[in-house]
Every structure is written in structure tokens, then in C-alpha cells.
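Right after this note come the structures.
Rule-based calculations on the coordinates, nothing more; no lab input. No experiment lies behind these values; they were computed from the predicted model shown.
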Structure P
Amino acid sequence: MRPRSPLWSAAALALLAAAATPAHAVTYGTPTIKLSAGYLSGAVGATGDPAVTVTVAQSGADASALTVTATGSSRSTVAAATDVRVTGTGGSRSVAVTAHAQGYTDLTLKVTGLGGRTATTTLHYAASPAVAHSADARYLTGAADASAAVDAGGGYLLVANDEDNTLRLYDGTVSGAPVRTWDLDGALDADKEVDIEGAARVGNTVYWTGSLGNNKDGEYRPDRNTVFTTTLSGSGAATRLSFGTVGHRLRDDLVAWDEAHGDRYGFAAATAEGQDPKRADGFNVEGLEFAPGSATTAYVGFRAPLVPPRAGGKALLVPVTNMDQVARGSEAVFGTPVELDLGGLSVRDLRRDDRGRYLVLAGSWAAEDNSAPYALFSWDGTAGHQPVKLLDLPTSDAGGWESVVSVPDLTAAGARVQLITDDGAADLYGDGTQAKDLDHPEWQKSRTTWFTVS
């Protein structure tokens, strides 16, 4: 006999159907993907290149279930999709890129969520070429014309830029954007850039000086005749800055002092309307540092003039014995000038160590970039004693050596110093555009490199 089929009531069938069907179907929204910055700069052969943060989310899903990948590159010879590294979990990921060639590429980043839903965004990437000492190089993005710097402690640097009146705090151990910025336009009451070129720190006070010279067209710009101070509190990443005092007469006082002493250095003629500041007989300040044991006497280091103003001339330092008052608008008082034999080069920066010895960064009075020699010299700080060359700096890469951050004990074995380049005139990405003219600050950058000097 055939078995009898079970008999199910309509109610039982309805209960069975209800048990087999979810109370509601889960629906997932379209995921979102956002970049902390849409533009990123790297360098071929770089160590510790900057990264961008990617924030992802999807309604109805935990962010940890989402995946982020690179799916395309508009120019894979610069960097391919496989050269993109995504790290991290949850809603925030980090994206870094390994560059293979100079140039630009657009990288497509995709987030894949639950339910097969996806979204994409574009990272605009630029790569500069490899440089000498690349393992010791880091890139400070956000501006290209680094012109003066002081040590803020814990590996952090406070950096000035000669194309604006903004001070930027960087972590000098990694490449990337400033961690904090201070726009001083209002405090300085400046219509144009001060053309900050020198900096010196005494305790928690940092003195900054403009170039004091004419602009490149030979025009006098009053904002460049500026010496000002800032006060630091905290250190490292916790550094804070407040504006101090300002003076606007050091250039005029230098000219009057030189005229009163026989016009020895030709300051009056060099500051006349139409005079180019970057000549052997020009007028252009780039260095500032205090005398050993003093919080009032500071050496003003000249990029121009040379003494005498011709090939092979000496570099010039002029002591200002009341710099603390000059930064408040008082008339400057000058000491006996010091002339240094730097092999025909002039002062681009100088910095003193704790023992009273100086490191002098020397370069051409004319060169804007790496088209002339650069060198580091030590000087014992005694007038009449001549500097000793420590090393020639590499000039095969774009950018000019511009700033000394701090000086270690130069007598210690393995002593290392950190230098910064001004890359404003450099064509970083091979398209003929100077770095200071790039549209996106994330693509503008200067370079900092460590050198062993002992």
C-alpha cells in the first residue's frame, strides 16, 4: 500500500512559511569613501613618504567589513594600482604610494561594501625624482620656499617660508603636511611677504628677520624691512606660538651706519631703487644667530655683498648688539664687522652649538637653486679666525640649501645636522612649473636632509 500523505492544515502551513522567512530583509546603502586630501606628493626612492587618510562607511554595515583597494592608474609608469598600500581597519584607513618615476598620475580608489555595493574616488598623485641621501631625506609639504627654521624639540621644526608670512610646525622625522600653522599677516600688518630669511632662538623667544633687501625687480618693499619675535610654549607636537614684538628700521640703520664709516660695504648704493639684491655688490640678509652667551648681540649674516664685491670675496657678518630692542623698533647699535673666508661663497644661514661654535651654511650670492656650490663650514666664533670647511653639499638635485635647523656638538663622533632646501624655483614634477606656482599646496614641498659633519 502507498503511504498516506500527511495532512497539513492551512494554519500550520502559514506558521511554517513564517518561520522560514526573515522578519525583514537587510538592505545596505551605497558605501562612501572620502579622502583627507585629494592631492598627494611622493618621491622616487623616498623613505617615509606622506600618506592620506581614507574614511569609509556604509549604512547597515560595520565599517570593518568594507575593503579598500586601488583599481586603476592613469599613468602606471609613475605609480600603478599595485603600488598603492592600504593599511588599517574600521572606518579610517591609510593610503600610501610607492613612486617609480617623476610625474603625475590619477589613482582610482574603490571601497567595496556588503551587498556588492561599491563607490570610488580619485587621488591626484605627483612624484618628484630621486635625490641624493634619500634615506635621510624627508619632505615638508604645504609650501615650497622654506627659508628659515628653528628646533622646536622632539624632532619638530618651526619653519618660515619666504613667499608668505605663515610659520609652520612640522614633524621633521617624517614626510608630510604641517601639524600646525600660524598666519602672521595681521600681527605684522603686512601687505606683502616679509621675505623671512633668518631665524634665531634664545630660550623661548625666536627672532625672525626679513631679507631687508629690494625684491628681484630692484624695488623697495617696506614689509621686507622687518625684524620680529615670537614666543614658544611647550615643545614638539605640543608647541604653541604667540606673536611678540616687531621693528621696521634695521635696513635703514645699517645703511646709515655704513655711510658713517666711509661707505665701506656700499649699502647705500646696494639698496637704491633698481638695484638687484642678488649681486656680489647687492644687499641681502639671510642669516641670523646670537653671539655665545648673549641674548642681545646677534650676528646678521649677508648673502650679499661679498667683501670686496667680486669673485673670491669674503662673507660678511655684522653684529647687532641690541637685537632685543631692534625687534621693538629701536635704533640698532652695531659692533665690529666680521669677514669670513668661505671660498668665495656667502652666508645662507648660520647656527651656534652649545659650546659657542658655529655651523655656517654657505652658498652663492646669486644662485636660486643648485646651479652653484654649497658647503658647510665650522667657525669657532672668534673674529679673525677663519672657518674650516666640513663638507661640500650635493648639488645634483633640485632646490637650494637654505637653512640649518640646529647644531649638535661638532666635536662629537658621528654628529649629524639637519638642513632644509628651498625648492620654490624647482621643477619638481617635470612639467616646467616652479614648485611655488603649483596649484595645490599638497604638491608644494621643501626637503630636509641629515648630514654627518664631525
Structure Q
Amino acid sequence: MLSRIDLRDRDLTARELLAIVPRADVNVADARAVVEPILHAVRERGLDAIRELGERFDGVNPEFLRVPAERIEAAVATQDDAVLDALREAIARVRTFHEATVPPPVSVEVAPGATVSQRWIPVGRVGLYVPGGLAVYPSSVVMNVVAAQAAGVESIAVTTPPQKAFGGEPHPTILAACALLGVDEVYAVGGAQAIGMLAYGVDGLCDPVDVITGPGNVYVAAAKRAVNGVVGIDSEAGPTEIAIIADDSADADFVAADLLSQAEHDPMAGSVLITDSEDLAERVEQALQRRADATKHLARAKEALTGRQSAVILTTGIDQSVQAADAYGAEHLEIHTRDAAAVAERIRNAGAIFVGPHSPVSLGDYIAGSNHVLPTGGTARFASGLNTASFLKAVSTIHYTADALAAVGDSAVALANAEDLPAHGEAIRARFEG
């Protein structure tokens, strides 16, 4: 089912590794040409454009684009108690972790009388996108909202595609999650038009935001790229992906189950096994075939597993497995090896790392306490997953006394003159003239 990439006995450069690891065929640049007219329409025509675009792409024109607060609260009663309990537990764990990760303020006396401080200030308003395509994602509501709340954001808007099956309202499980989190500003708007609404604002509907976060399809990613700079964004999240480093000690059935768990998301999802054991690879393939044949979303999963973005990468040992994993830069990376914790410490590039046989990616998707909005497509080489810092700005405060300024005044003037900016130096000398 999975293709093979054999790296054994091959000494590859970092560039060669980057070129050989499997990737989904996703072109955000091409999608941007599609979304830019949509963004322009929203910016220029506001509410009329939002309704026209929603009807065209979602096939429905909701009575209320902003969901009435009483409908959000009423959605809680439509949910099974087990689902509500699970959401409450997820919220509690995610909140516990994220509140602990808010960076503290720092104040340093760099010299007598010379103090430089830094504090983290939350942005004023955020827009959180929750996808609504092949699956329902109340967990994405939890991940986005809790991180923003932990950072101290005061104004939170959630937007998600309208659903024909629910009369144009968002899915009731999405609304219930918002209710449990105390979010009463929810929009039944999806796709690129939702990103435009959040970035530019729409008179009579939605005020503009400062930051947009949340995953979506390639058109949502392209729209986020287009408005980046008008607002801040977290990342351009693409199709989900999992990589698993495993050796001959791994449980093949666990590995197969976890590869399949991501494949059921989307036909473009990537499932990659990195192993130095060909025997394990064979056993995983057998288990994967058996599990895929019995899974609910068989067609979707098989398309993902047989696509160019999924593969078994065979290596000569754990060192090459780590190199391959770093080149791939997985959104989710599992470690199923002897001394898995030590191997995890060697990883440089991953959105989140799941250590050992009892820490599956599915745990992180829902209830581990970590955030599941993570960098995809190899962007873990330079990007982080969603976290409280995504909603915070670091602001420095500089406070020098007269004596502290005098102590370094001549040095500052020398640097100003070296840069041929004499007025900079004169601004310092002015403090000591006369």
C-alpha cells in the first residue's frame, strides 16, 4: 500500500534529503490566484459579497451569518453527555498547559541606572477559523480558543462554514464547544471569504481582527497568505501528516493504527514510516492493509496511503532515521524505538513529538493538553505550532537615568556618525549641552 524510499547505504546531503522525502502536491501559490478576487469582493462589497460567495461555495445562504447567542447555548443540549464531558476534560487539560506557557515579563539592569524590560501584551482581537469539510472539528475550537484565552485576548470571533444539514448554521457540536468556552461571537462563514471578513471587517457584521489562526484547506491557506501583513497569521496549515520513527522493537499494529488515523482525515494526508527494520515495515504493511479494509473511510484513507505524500523510508539505523525525520519536518512525529525519549531529544524539526507506544497522535488531537494546530509541509523546520505566543506581542521598555546615558553617550554618538546619521548623535548630545 505504501511506496518505498530506500536510503540504506546512501550518504545524502541535506538538500538531497529534502528533495527525496514524500510531499503532498499542494500549490498555495496557484490557489492564491483563485482567492484574491474573493478577498477583493469581500473588501469592496462586504455583506453582499459574503452572502453571494457563501451560496456559491457552500450551497446555502444562512438566515443569520452571525449565529444568535441563544442558538449557541441551545447547541449544548443537543450533545451526548459523553461528548460534553470529553470536551470539558480537553478544555481543562489544554488550558492547564497553555496557561503555564505564557512567557513571563523580564527586567534587566544592563548597567547601573540602565534598565531594559520586556513584557508580553495580548493582541486586542482574534479571528479563529474552524474547518468544516470532510469532518467536524470541535477539537479545533478548543485548541484555538483556549490558547487565545490563556494569552489574555479579550475579543474572540470564531468562524466556520455553514452546514446545509443544519439549515445553514454551523455544526451543533462546533456551537456546543463555543458555548462551553464562553464564546458568543460565531459566524456561519467559511473559506476564503471568512478570512477576508476577519481581515478587513464587514460593516454591519464583523469588526476586523488583529490575528487570524486555525487550519483549513488550500484556499484558506492561500487567503491567509494573501492577508498576512494586513493581520498576523499563525501559519498556512496544509493537509495533515504523520511520520513515525520505529525500530524492530515497535508494535507493528500500533504503528499501522496510527498511520491510518491520519490517513482518514483527507485524501491528501501524509503517512510516513521511517524505519531501519525491513521486517517491521512488512508487518506494518500487513496490519495497515487489514485495518484499512475495515475502516469507515476506506476510499479516503486508501487514496491518502497510496498517494505520493505517503511512504515507507528505509534507513541504515537510528542516526539516518533521525536525519530523515528532520528533513521531513513532520507535523506529528511519533517515536516507537528503544529509549524513545532519548531519540526524541535528538529531533530538531517537528510540530509535536509523541514519545513511546502509549502517546499516539490521536491523544494530541484531542485531550493530551498540547495544541494540535501545527506546522505542515516541512514548515516545522522554521515554524512552531499554535501557542500562547501566537497571540502575544513582545514590547520592550527602556529606562535610562542621566548618569546611565552619559556613560554610553559617546559610544552612541560614534555609532551614529559611523552610520552617517549625525542627528541621531545630536539627539544624545542635546541632553548634556549647557
Structure R
Amino acid sequence: MERPLAGSLTSPEELFARGKALREQSPPAGHDVTSPKRPGVLAFLEASNEGRLEDLIPLRIGRMTASPFAFFRGSAGLMAADLAGTPDSGLAARLCGDAHAGNFGLYGTPDGQIVMDINDFDETIDGPWEWDLKRLAASLVLAGREGGVSEKDCRDAAEDAAKSYRRTVRALAELPLLRAWNALPDASALDKVDAGDLADELAKAASKARKNTSAKVSAKWTQHIEDHYTGVRHHRFVEDPPVLRHVDEATADAVFTGLVSYMDTLRESRRELICRYRVADIAFRVVGTGSTGLRSYVALLHGNTDEDLVLQVKEARPSALAPYLPARPARHEGERIVHGARRVQAETDILLGWTTVENRPFIVRQFRNMKGSIDATTLKGKDLDDYGRLAGALLARAHIRSIHPRLLAGYLDGDDDLDETIGRYAVRYADQAEADHAELAKAVKDGELPALEGV
């Protein structure tokens, strides 16, 4: 007698049929629409700047003004407003929330292997899986345009991302559940999604990623300072304003206290590991585009002999998608991000956790964990297409951790129309992002907004 461990007992065949039935309510070909209730660009920026550090807002504006793709990267909330109320399948996944082409990359596993996956979860939340796929597709068009790729190749990349997503869901739905859960984390994914032309780019990125460690950060960003009275040598970050600067003693104490409480969010064995380190210095470091202006610190820790570990302590704000989805408010925004990463990534940073600093939620993670990436704006023609297929497959693998693959496969079964629909949407939304960027650039030029460029 079969009995479910949780919920009701549903066979794989029933799940597939249930997903297929959803197509009648919301056909995949109907996804090329945008909500008319979007805020103005400047109003969006003003709202999204609320709570950020005032002196860094010009830097954020400057970074977003750099290109339409840069603007897009910093405006996940604006796209969420455009997606709100549009048709979807009714199947909710744990979203990345900001699944643009720059948020897929490489990082190291605890045993030193390099894997590929989504690597940014600031906006993670439960919502329609279509939102992540549409954001990926639109970003491929924008990245391709920035790199001088033809319109046809840009659209092909967007369509093939959707096709790869669809085919990967179908393939994973046929696998044993354990194999599907852990699929596609390494370089073998290239052959599985017909992205072999990207192998050289991936190999170069992986080679750089292996060198991208705490030891390299320490060698580049720190120095030893000797106390003239005691002769004791102190290891300190070297200031590089406005990007890297020291904090006052009260802030350093608050971050240190946050690191102590952060240890309780780790598994027991990992708490045993992190408590063997000693904190040597704490500094403020500006990060990202969408995250510019948030409070973000780096902590330099010493381990065995000359071993250094650099942790990032980064402010966690509510997901930019939250106002447009029926999700319940998070108990702790750092916890939301950590749980989202753990649900979605094939391998998660073993030191990923959360804490509170001066009554604000934060996440804590390794600052450099053999992280690497392929810059989609440098890819030409077929390489951009390969990158789209790879990212589409990785996104599908991420989503089937929160949607049963048989259910999603049923909805997507045999429908080539979805690929063309997503391609049309991506081109049209890229046009919208370019218009939004032009509006921002004009406001900066006219002196309506301060912008610090080139940093």
C-alpha cells in the first residue's frame, strides 16, 4: 500500500496531466504582455533609493547610467511592476528574483570543485516561474546589443534560453528524483544543452575562478602595520575610497557582535569550523549595481598560521518583487535570502548564514569563494546563443526544486510557441529598458539627479 510522506498521494502521470490541464487556462503563447501599471522611472529610482546611504546614491545612479543593460541590472523591481498581473501558469517556484544573464556564474564547492549555477539571491521569493525566464531572456537581448550582436542573434539567444528551459524540464521530469535534484552543476552541462562552443570561455572563467580566493583578496587589499610601541603587527584593509574604507569603532563592534550571532545560523559542524577563526579587521565595501548604497562590510579573519578568510556581511532588504506578489513578509530578510539559496542552488556556500547588525538584517558569506563569471556582453553571435541555452537549463534545474518537474513538464509539453513568445517579449522589453535608460540619462544630464560615474 502506497502512502505519501507528506501531502496527498499523486502519481507522476497525474501530475503531468494536471500540468497539461493548466495550459487550457493560461496558454504558453499568451505570455507576451506587460502590465500598464508601471511607475515612472524617476519615481521608481526615488522609491528604491529609500533607506540607502545618501552619499552612495550618486554612485548607484552613475552605475545604472552606464548602459541599458546596467540600468536593467539595477531595476528588478521595475520589471516586477511590469510583470504584475500578467498571465502565468499558476505554478509558483522559488524564484531567483533577478535572473539576468550576469547572475549566472561559477563558484567553488567545499571539496574544491567548480560548479555553475545562479549566484545572486537578494530578490529571491516565491512567484511565477515565468518571471525569472522572462528576465533572463530580456537580459540576453540587452547584453547582446551592448556587445554589438545582431538583432537576429539576440532574439535567437532569448528564444533558445526558453527552448533549453523547456527541454531541460522535460528531461529532468524523466529522471529519478535524486538525479534530477542534483543535475547540471558542472561542465558536463555544456554537452547536455548543446553549448559546446562556449567551452573555451567557460574554461577561462573557471581558471580565473580557482584563483579568486580569500588569499588573493588579502594579498591585494590588506597590509601589515606594526605598532611602534609594542612591535605587534596588525593585519588591516587598505582604504580605497569610496569603494573600500574603514569604519568607526562602534560600527566595527556592532559587526563583530553580528558575526558572533551569525554562527547560530550555521550547521553545527560549520559553527565548529568558523569559531576557530579570529577577526582582525572590518571595513565597509561598496558592492554591485542594484546593491549600491546598502550597508556592506568585509571582515578579515585569521585561521591557521598565515591563512586568511574574508567574509562579506551585506545588508538584506525586502525583495524588490515583494510588493507585486502575495508572499507573506519574511521573518528576517537575511534568512529569506539564505533559505532561497539553499532551496535553489545545487551547492551552497558552507559559510552562508544571516545575522542582525544595528537592528538591520544582513547575510554573511564568503566574500570570494572561487567565484567567476562569463561576461555576456562580450559574447558574439553563437556564443551568446550557447550562453542562453546554458542559463536556461540552469534556471530550469533551479525551478524544479520547488515545482515538481512532472507538473511543469506537463504545462510545457510539446509547445514550441513558448520559445517564440518569450523571444518577442524579450525584444520588446529590451526596447522598454533602453527607453527607461535614456530617460535616466537625460535626467542626469539635465542635473535632476546626481551621478558619480566611472567607479
- Query: When you work out Rg/Rh (Cα atoms, Kirkwood Rh) for each of the structures P, Q, R, which one comes out largest?
  - Reply: P
- Query: Given a computed value of 17, 24, 33, 21, 4 for P(r) over Cα pairs in 10 Å bins from 0, in percent, for residues 351-406 alone, which structure among P, Q, R does it belong to?
  - Reply: R
- Message: By the measure relative contact order in percent (Cα under 8 Å, 6 or more apart), tell me the structure among P, Q, R with the highest figure.
- Response: R
- Task: Supply the structure label, taken from P, Q, R, corresponding to Rg and Dmax of the Cα atoms in Å, for residues 223-374 alone with the calculated value 15.9, 50.
- Result: P
